[in-house]
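Once you scroll down, you'll see the structures, which are given as C-alpha cells.
Bear in mind these aren't lab numbers, they're just calculated from the coordinates by the rules spelled out. Fair warning: this is a prediction, and the values are worked out from it, not measured in the lab. Cβ atoms are built from the backbone, for glycine too; each structure is taken alone.
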Structure P
C-alpha cells in the first residue's frame, strides 16, 4: 500500500489554481507530481509544499513526447497514479472574432484541448494498467464551458470541448474504474483574473468590475472531489464568486 493518500499529477502547477491545488493536495497527504512549462515556478510550488513527496516535471502539454515523459516519471517514482488534475490552460487576448489571429487560436486549442486530451490519455493508460486498477481525472472546465464572455471565442470553444472530453472519459473509463469529473470555476482570484478588478466587458456592452473569490476555496473543492471513493463521482461542479454576474449572462 502507498504511504500517501494517493498519487496525483497537477498540470499548470507553477501558479494560480494549479499551485494552490497542489499545495492543498499535499496538505491532505497526497504525493504530487508538479507539471508545467517552466521549472522555476514548479520548484517554488514544491518549496511551498515543504515535503519530499513532490516531483517536479517540466512539461509542455502540447507535445506528446513531453506528456509521455511526465507519466513515465510518475510511474518510475511512485509506481502508480490515482489522480490527474487537468488544469493547464491559456487564454487569447480579448478580441473580436474577426480579428483573432490563427496562431492565437492554435495556441489556445493546443494547450486547453489537445493538452488536456494528451494528459488524460497518459493518465488513463497508467490507471488502466496498474494494480489496483483505476483512478480519477478532474478537468478544469471553467464557467466558460457553459456561458461565454464577449470576445473570447477560442477560450470558450476549448472549454465547451472539455465538457465533451469529460463525458467521454467518464463513460469509457467505467470498465477500468476510472472516474472523470469537471470543475467549472468562476472568478478565482489569480493573475488571470486581475483585470476583473479594473473592469471587464459584459454581454450588454458595459464595462463592470467583477467580484472574485479566494483561490484556496477552489483548491479545497478539488480536494473534496478527489477524496471520494471510486464508486462515487461528481461529473460536474461549479464553484464561483457568489455575486459574479454569470447567472445573468446570455
Structure Q
C-alpha cells in the first residue's frame, strides 16, 4: 500500500523516523514542524515525495494550509500521524509556571485538535471518502511520570480525542487509533539519560525510535475496514506493568 500522510512534529525523534519510514515505503509525506531546516534535510535525502511544510501546530490556519498543500500535491489525505508534542520542565504542580502550563496545553492538546480537525474535514469530503488518524498518546496517557502534570493531563486528554474521533468518524470511513510509546530514544529521553549520568543514577531503559516508526507504519497500512484502536510499544524493561 502507498498513499499520502501528514506527519506533525516531523523534524526530529519519532516524527522524523516515521517520515523516513513512509518515504522509503513509497508514500507522499507532508513534513510539518516549526523548523524548516530539518525538514529540508529529510526532503533532500528522499526526493520529491517529501513535501516541506513549515508550520506551528498551534496556528490552526497554518495547519489547514499545510493539509491543503499536501492534498494539492498528492490528491488526497490518507493518514494523519498526529505526533507533535512537548514535555515541559519537570516540576511539582505548585511550581509550574502558568506560561509553561499554557504552552504545553496549546501544543499537546490544541495543536493535536487543530491537526485532527483539518484532517477530518479533508477526509470527510474527499472522493473516495475516508482516511485514518493516528494520535501519539504516550505511556503518560495511562500512568504519570513524576513532575509532569502538564504532559500527563494533555496525554490523558488525547485518549478522549481518539475515542471521540473513532466514534464520529464511523459514518465517513475515518478510522482513528492511538499509539502509546514509552522511552523511545528521542532528544527528550537523551536529556533524561544525561541527567541520570550527572546524578550518578542508572539511565532509564529505552529503545530506539525505529520500532515506534515501524508500529505507525503497520497501523497506517491497514485497510479502513480494520483499526488498531490502541497500541502500546515501549522499552521492554520499563516499570510500566509493575514495580521496577
### Task
Kindly point out which one of P, Q the value 1.0 was derived from, the read-out being distance in nm of label points 7 Å out along Cα→Cβ at positions 6 and 134.
P
## Note on the structure
With distance in nm of label points 7 Å out along Cα→Cβ at positions 126 and 182 computed for every candidate in P, Q, 3.4 is reproduced by structure Q
### Query
Of structures P, Q, which gives 3.2 when distance in nm of label points 7 Å out along Cα→Cβ at positions 62 and 222 is computed from the coordinates?
Q
### Entry that produces 27.2 once mean count of other Cβ atoms within 10 Å over residues 78-85 is calculated, selected from P, Q
Q
#### Entry: distance in nm of label points 7 Å out along Cα→Cβ at positions 70 and 190 - structure with the largest value, from P, Q
Q
### Query
Out of P, Q, which one gives -12000 for helix-only ellipticity at 222 nm (-39500 (n - 2.57) for each DSSP H run of 4 or more, over all residues; to 500) as computed from the coordinates?
P
